[in-house]
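K.L.:
Take a look at the structures listed below.
Each reported figure results from applying straightforward, stated rules to the coordinates on display, with no laboratory input. Quick caveat: nothing in here was measured; it's all calculated off a predicted structure. Cβ atoms are built from the backbone, for glycine too; each structure is taken alone.
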Structure 1
Amino acid sequence: MHVRPANAADVPAIMNLERETASAAHWPKQHYDRLFPSIPNSASERCTWIAEGDRGRPPEVLGFIIARSTNDECELENVVVSATARRKGIGRLLLTQLLAYAREARVSSIFLEVRESNQAARRLYEKSGFDIAGLRKNYYSDPQENAVLYRLNVC
């Protein structure tokens, strides 16, 4: 398994994974298409990485992570691992890629929000050094649920 930067050709696979995962942030196709602009926006940079299995031809997309970096902060916007590939370290691998990017880009902190009930993701974030920074009441819908805010100081 390896991690690589995503590209526009990965959008269908990203969307398939996202649709399979009820707890994922569900975005319209246009939102994913905007991850790969023909002219980069210097004020805000989106970073997307794919985790692929090495066995298939073409390799199977097992997960992805999307983050947005603005000035010295980074927001983890979406991370999804295929249901068949969970609990195999893929989420940690993708998060490690984001942390390496953040250190290289001299990002001071990474923040995110996650469904209060998503215990697996919350354990991953906490094991990776993220601290709870707050709670947004009734932030999510379908079903309605609180969001737990996390923050990691990188530098």
Structure 2
Amino acid sequence: MTEFLAEPETWVAVAFVILMGVFAYVGVHRTVLNSLDKRRDRIKAELDEASRLKDEAAKLLAEYKARRASAEREAQDIIASAKDDAERIAAEARAKLEDFVARRTKTAESKIALAEAQAVADVRAAAANAAVAAASTILSQSVQGQVAEGLVQRGIEEVRSKLN
């Protein structure tokens, strides 16, 4: 047995048993258990808080997704409305342009018709004057005397009245 007491492992085992006995007597195990319980409670509270924060974050995320979807729908509505307005304005502008061109064309055509009528009247007047002058020259050379002058005057008046 002396050999048994001479081994250092024996004395380490005896010291360990004594130390454990002192710890049990003093209540170290209760203190350790209490501190472990407190730590467990603190960790559980932190996990509960983390779970609550996660739920709040999920709710906020869902709310912001809904807002974003609403904003996208509103933006699409605004774009569609703007396209409709642009198409309507373009159609109105096209109609006004066509109306303007039609009015300008009509005005130009009426001016052209008026100019044609004036030109025809001028040509007729010039032709009448030329015919009168030619008839007057021919008659004055071929007919002479008082009878000639009467015929010339009457012929000139008839030509003027018929040509004008």
Structure 3
Amino acid sequence: MTQEQLEKAYEKALNDAVKQLSYRDLSKTILIEKLISKGHSEDAAEYAAAYLEERKFLDDTRYAQMLLKSYSRKGYGTRRIKQELKKRGISNENANEVYNEYETDYSILNSLLDKKLKGDVSDRKEIQKAIAFLQRRGFSWSEIKKALDEYINKHKEY
């Protein structure tokens, strides 16, 4: 490949990368995969990603923070969010960096418990179903226990 052909290939990969990022944010890994699947060479795809990353148009940490906030608002727990970050090409390093600043929003857990239990804490079977529901959403047992204890104390009948 001549120098001119190489430059054109890199420029085309860069244009396609910008087009991909204009639709929505992506991780560097996913962007490179998309460019390669569109027929760009691995070198051209990596060049485009590095170029955009250097200019802050591509930022895995920012993307991970956005995903974390989004999934947290939707009522997902840490484990589920970590799975989603990994699925979207976020490295463990970036995921851990974002999680160092993350705190569980117990108001979300409380509203999910309210949705399932509707204030009735007398039926043990329904409580078990609510616990299973929260576990499937990715919350840890310690998070669930804390939220459930608060919820039960709030709705206990004397």
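K.L.:
Ranked by distance in nm of label points 7 Å out along Cα→Cβ at positions 31 and 47, which of 1, 2, 3 sits at the highest value?
P.N.:
On the way: 1: 2.1; 2: 2.8; 3: 1.6.
Sorting by distance in nm of label points 7 Å out along Cα→Cβ at positions 31 and 47 in descending order puts 2 first.
K.L.:
Could you tell me which structure in 1, 2, 3 was used to calculate helix-only ellipticity at 222 nm (-39500 (n - 2.57) for each DSSP H run of 4 or more, over all residues; to 500) as -7500?
P.N.:
Numbers: 1: -7500; 2: -35500; 3: -23000.
For helix-only ellipticity at 222 nm (-39500 (n - 2.57) for each DSSP H run of 4 or more, over all residues; to 500), the value -7500 is produced by structure 1.
K.L.:
Please state which of the structures 1, 2, 3 yields 46, 13, 11 when semi-axes √(5λ) of the Cα gyration tensor in Å is computed from it.
P.N.:
Traced to structure 3.
K.L.:
Tell me which structure, out of 1, 2, 3, gives 18.9 once mean count of other Cβ atoms within 10 Å over residues 95-102 is calculated.
P.N.:
On the way: 1: 18.9; 2: 10.0; 3: 14.1.
Attributed to the structure labelled 1.
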